[in-house]
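Nothing in this text is a laboratory measurement; each read-out follows from the coordinates by a stated rule. Owing to the predicted nature of the structure, the values given are computational and were not obtained by experimental measurement.
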Structure I
């Protein structure tokens, strides 16, 4: 018996150019403008079992003393705002790398959508880079998993206008830059 036709729906807006380059700080920064989060905002978007894929591609440059990189999946529309729903381990970046390609692939599933403002989201994913580029000090960290451990659903307010935001921060003393070049929001059901 045929299962029928199912469609995977990519959400607008679709970017047509690189996003603005950001210089990483020791606080979390969004990789792209919050205006594109609208496809995942408000209480009518999420229901129990709803799953969203967020895939991003870009480039990163490190300087002489880059320190550690941490990647977060947040329900947020501001830098270091909202609620963290998955986070990587702080991982040592290699020094003096230029325009190394990376890809971050994350999945967010609604585990509960109860009441007017309470729900829970479960997120997981991976960040990887070109192995020859050696962006981290050890290739054992490629890919870097999110969350690093203790995966669990996070209680959030699903009624407010918000969105799924991939954010990064660093602990070093020099200026590392990241440019997201493409991002895809894809409703999986």
Structure II
């Protein structure tokens, strides 16, 4: 049965990675190691017959997408819909600082990870409603092809949970390291198979 293969990448390591923080939709810079991680991914996928490259429009993803594009003479398609979860007034804050400054809101989010919406931000459910239709359109447009999608930890987890049919509440049951590779095959009958997770 014909399938579309998506090589789903997470951007490389970013500045400030030493502390767990919500970067959200802020444009944070890659570290030298983060830039090098894209080079390793390029080498790993060097012989794959890529047809297209899609990316979040945030700089930490665009950097890698543009690297892949230059190597393949492909122009990456950048989409705002593939941006990370908008985390509102917590953006740029460490988890430790949020827990200290917003203890009630922090607990509310832990108790309802899927539906809790940080003020001025979006919920995990809203993230899924933003990302998944776009991904479905990409798959439908590239039947039988192999493509790269460069996105974020939260976005990738939502895509992977959907592929295996798991609820959004299991978001943190999946790890997404900086510069990781996931491989998902989408079939014409709507089924998906995750071939590699957090590689």
Structure III
């Protein structure tokens, strides 16, 4: 699709954005993996006064974030774990650049929300909560955290298209009550937290 093809779809809901305060969110995959297209799309949206958000794992080079920051109204930053080794096990990549980019985005004052995919037996462990509290607590003004509770809907979707989910069928859906202590602990530490 071209930038114009995407904007043609976005424009269809312009009246809804005006009433809701919403706009266009670039999501994934990973929009920063197609940086030239992402930047061009953000520029075109801004030229039409469309609010923009980008959901990213924050693994791209810092300079890429600096180039698009004036075009983004909200960064939705996915954070899967604060421990580098566990992050490598879960995702296959280190998290040093991710944490540095999140820190830079927050310290630069760019509007951001940290989104944590909370998955039982994978990253829903005490060490992650400790690391998350320490990481965000080190910031002058920590951004809000939104815990995205794991669900099993994707397993059925994979089956319906003849594929195979990479998630184990043994992993249960996340329980909202199980994440409540995480929300309470972060909130008590002055870090706004909710479940999505």
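Hey, Rg/Rh (Cα atoms, Kirkwood Rh), for residues 15-70 alone derived from one of I, II, III reads 1.01; which structure? Label of the originating structure: II.
Out of I, II, III, which structure matches 0 when helix-only ellipticity at 222 nm (-39500 (n - 2.57) for each DSSP H run of 4 or more, over all residues; to 500) is calculated? Corresponding structure: I.
Kindly point out which one of I, II, III the value 15 was derived from, the read-out being relative contact order in percent (Cα under 8 Å, 6 or more apart). Mind showing how you got there, number by number?
Numbers: I: 39; II: 34; III: 15.
Label of the source structure: III.
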